[in-house]
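What follows is a set of structures for review.
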Structure I
Amino acid sequence: MAGRTLDRTLFPALLRYWRSKRGFSQLDLSLVAEVSTRHLSFLETGRAQPSEEMVLRLASVLDLSMRDKNALLGAAGFLQRFSEPAPTTLAGPAERALDHMLVQHEPFPLIIFDSSYEVVRHNRAAASLLSRFIAEPQVVSLPLNVFDLLFDPRLSRPFIEDWERLAQLMLMRLQRELLQCPNHPRLPALLERVLGFPEVPAGWQQPDFALGAEAVSCFSLQRDDLRLTFLTTITAFAAPQNVTLEELRIESYFPADSQTELLCRELLSS
């Protein structure tokens, strides 16, 4: 790349790292990527330099995210291929789809967050819900973070029934994602912050993957006489065209009982 000196040790190191992480031997990767084992060995030792097409082929076989594909391209001296627009500047069909989902899901909450769990968009129902389940509104800072809401005793944590179960499941998700994306620019700091909140059990420092993951989560919020129970699902874009879309997550809240459905309608109209 013009204007900078290329570190020729970086691409070989990243390639070895991802091959090992995905459980491929050199022979396995060479067969799937349709490249000779000799050439792959030369790429991993730095004796040969890859073409851009080769970098993308290997990244595809290794099932890298768009962010990691960009990093691998940069390590080999090529320009990044996948753009990363700010979530607030998305345009075209993706923006229209998000607008439609936010409106159509009302009177039930829907939030959209990025790969570091910062809330980038939400509908009116989500704003209405949050305004009623924040312990100390004066300490709220934007952008809101899903994990701060869950773990900070000044935010929503005091009103979450069965907090330990939900918090441990969410923490396990964060720990799993960090293992899968160890070079993520913000997840390590987020994990450190979460583990530093008051009364987070020391035993949670190490992930307990025996708990498993839940496709649908259920939780209840209660403050004084107001109690709501939700089922939540998290979805993502299929075949995203850039890093931002690939990393966006859409969390939809569905009423788990008729009382919650009625209260959601009343809260939004009040």
Structure II
Amino acid sequence: MESQHNIEAEGLGPTADDVRKKILALIAAGEMRPGQKLGAERDLAQEFQVSRSTLRQALSSLEDSGAVRRLPGRGGGTFISPEKIDRDLSRIVGVPSLLRGQGFTAGTRLVSAAVVLADPATQAALGLSAADHIFDIVRIRLADGEPISLEHARFPAAMFPGLLERSLGSSLYDLLSKHYETFPDEAVEQIEIVSATVDEARIIGVEVGAPLLSVTRTTMDLNGRKIEFSHDLFRGDRTRITVRTKGKLPTVDLPGERGRKVEVIAD
């Protein structure tokens, strides 16, 4: 964990940096757990034997790095940030399975589900015409009851008749495999860092302008058919991106042969 926060610690005095390191060590050792509220500044300053101004510097650095959250008002205070969800780009897996595999309780709130004509972006992504219909599904994904992402998925209606009549509260990939014998095999994902709009912030439960991970995905099945075009917004403070690459046997390195390239664009 220490290496993840070195950049944010630049500019800290040695004493404040010592406090920062001690708190990170306590988190890593499990002595400070996700969601735990820390004591009052006065008590923390005494515990670490520093001035309150030094303590505030350390806490500010930890907040900037995402290790803690500081909430104002009655009932507020400094809290250890919840665990991050690992979004592994090396696998095609539904969010519920992703969450359960990391020890979270998965949940879903269905926002809308409709049959509509394919918009231009979906036409281009799925190879459809303006006369083709799609299933348009918007859902909020929950981790331990807390919103973690806003998911907007589109599927060719002709491929999956009756899709909207089925339960949409779990993994749509599981639903497609069970009822339509369609299995996702390959996905192309583009990732950007964007700022939460007023509506997005309200839905996901973050402040306006908070960083979100925007993931646009086109998914193909085992037969190479384009079956899904989706746009997901993940909370930046709760999500970590993982990419697993595997190089070839040691030979001559050729451009592009060492693994997959992932581009993250800051908006």
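Quick check on the output: 3.5 is distance in nm of label points 7 Å out along Cα→Cβ at positions 35 and 227, derived from one of I, II. Which one produced it? Comparing all candidates, it corresponds to II. With mean count of other Cβ atoms within 10 Å over residues 19-26 derived from the coordinates and found to be 13.2, which of I, II does the value describe? Only structure I yields this read-out. A value of -13000 was derived for helix-only ellipticity at 222 nm (-39500 (n - 2.57) for each DSSP H run of 4 or more, over all residues; to 500); which structure in I, II was it taken from? It must be structure I, since only it matches.
No value in this document is a laboratory result; all are computed from the given coordinates. For clarity, every value in this text was computed on a predicted model and none was experimentally measured. Cβ atoms are built from the backbone, for glycine too; each structure is taken alone.
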